[in-house]
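Bear in mind these aren't lab numbers, they're just calculated from the coordinates by the rules spelled out. As the structure is a prediction and not an experimental result, all values here were calculated from the model.
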Structure I
């Protein structure tokens, strides 16, 4: 009978070790799955953020291009910037002032 008790105690101790081992393996598996889920959710949120940003989208790069005007590539664009403005000069003589000269050139000649 003594051997029965020690065998029962040994078996019970061995079963308790197996139970602890199984509990530990399940806990490790649960922690590993939680870590994988956390990494997957972080990756998904990172992808959503990148997709939400129009500057990082490759397919949208062509559609976001500014339209060119029809005269963007002409040779004589902005030529008037370099020409000096003709300032009106004031002459206190009705025959020699600029308005009278333009009038004569326009209607007389």
Structure II
């Protein structure tokens, strides 16, 4: 079986709200728990996929979806912070049951 997918094209727009709180621990560490709610729209349609050189179909993930997330940022010092987020996204053509991200941020 062979599968050929053209270069996947994507153009997304997203708008949303983030609600959070600053919590200072006894040792001075700043934690920022937050919740995020967003609406995302995929504008690109019809990414072509061909199976066994004969069967062709459109992989259309266009449309609007809702995205929900919970996260936490920890300020390590004046310039460095670490963060993590878990999110869920659901729309007409897409569902991402759970997605997680971890990161380190440097501010200058």
Structure III
């Protein structure tokens, strides 16, 4: 479980990082507000990026692996293949799907 967030320490650190010194109360407020806004925006972007990472699901990986497997000569029954061989196909499928997702993301940018 994650450690609780120490908001007091974060606030003190943010004030120290803002370099508040001889500014008036209003200037200090604006500088502190801007620093907090920038930090919140950065956090929101990192959360959105994480949520939209397009990691393939286990079902997508298995479907892709079966597609690769069925297109090769030899045993054609997925259920008859050894677990070691299945893991190799699943690994290849996961890498392929990650590469496709990366290319799609680059095209969208």
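Tell me which structure, out of I, II, III, gives 0 once helix-only ellipticity at 222 nm (-39500 (n - 2.57) for each DSSP H run of 4 or more, over all residues; to 500) is calculated. Answer for the origin of the read-out: II.
Assign the value 1.89, calculated as Cα Rg over 2.2 N^0.38 Å, to the correct structure from I, II, III. Mind dumping the intermediate values first?
Values: I: 3.51; II: 1.48; III: 1.89.
Comparing all candidates, it corresponds to III.
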